[in-house]
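Engineer: The structures come next, written out as structure tokens.
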Structure 1
């Protein structure tokens, strides 16, 4: 019988190592933009959808408000996003892009291509991996 507690038999380890490797590939590219990987994820959502509440961002990015709030404050301090309380309900904070935040998109446009070129696998393989990961994350 195979020892299930051997590191080489764990699915969690290659997933963890892969996540760290990908994040490390992004770091020098994002340093040029003065943002971190989690901040980049927020910017991706806002470049796509322009404005979201903190709760909507948290749901989309699978981050809790304790993680998201300081991250959003730093993005606001850098001038990339606005944080405005809703007039209808002061508990709701709306996050939207500033002009500088919108302009950052142009500087980031080549990042996905650069990351793919570092991975040494085909686009088809990456799409297959993404499909499997999304299937697992849904459960």
Structure 2
């Protein structure tokens, strides 16, 4: 996924401090693509997610369009503290179905919405789609 941002350093701070991302590339003044860019890995091993940031016009409207990252429930308080410490806007949570997991939603400085979610897709589907009743 690629995020267009006004400030590459600020987005790097958010990615590394909140998501534990590791920067693996910085184009510097070279522009092999559309503008200066940086690449990050979020997560470990083959399951790591490649996140790119490119310098450009940020300033998106604040909507519910978002990207979600799975986190451990025990990590939520510390993550909330990091997000607040960075001065980022936390969005109020949406209503939840019991067993769906908990989330923190926050905006970066360019209006991208991030979700840190404690549940998995498998767990959510188990809540949303109850098992079929046995056929007699």
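Read the figures in this text as sums done on the coordinates, not as results from a lab. Please read these numbers as outputs of a predicted model, since none were measured by experiment. Cβ atoms are built from the backbone, for glycine too; each structure is taken alone.
Engineer: For structures 1, 2, calculate FRET efficiency 1/(1 + (r/R0)^6) of positions 20 and 92 (r between Cβ atoms, R0 = 30 Å, to 0.05) and state which one comes out highest. All intermediate terms of the calculation are to be shown ahead of the outcome.
Structural biologist: Numbers: 1: 0.30; 2: 0.75.
Of structures 1, 2, the maximum of FRET efficiency 1/(1 + (r/R0)^6) of positions 20 and 92 (r between Cβ atoms, R0 = 30 Å, to 0.05) occurs in 2.
Engineer: Out of 1, 2, which structure matches 96 when volume of the Cα convex hull per residue in Å³, for residues 12-75 alone is calculated? Please list the in-between numbers first.
Structural biologist: On the way: 1: 96; 2: 124.
Attributed to the structure labelled 1.
Engineer: Sticking with this structure for a sec: Using distance in nm of label points 7 Å out along Cα→Cβ at positions 100 and 124, single out the structure from 1, 2 with the greatest value. Provide the component values of the computation, followed by the final result.
Structural biologist: Working: 1: 4.5; 2: 0.9.
Of structures 1, 2, the maximum of distance in nm of label points 7 Å out along Cα→Cβ at positions 100 and 124 occurs in 1.
Engineer: Suppose you compute helix-only ellipticity at 222 nm (-39500 (n - 2.57) for each DSSP H run of 4 or more, over all residues; to 500) for every structure in 1, 2: which one lands on -20000? Can you show the working numbers first?
Structural biologist: Details: 1: -20000; 2: -6500.
For helix-only ellipticity at 222 nm (-39500 (n - 2.57) for each DSSP H run of 4 or more, over all residues; to 500), the value -20000 is produced by structure 1.
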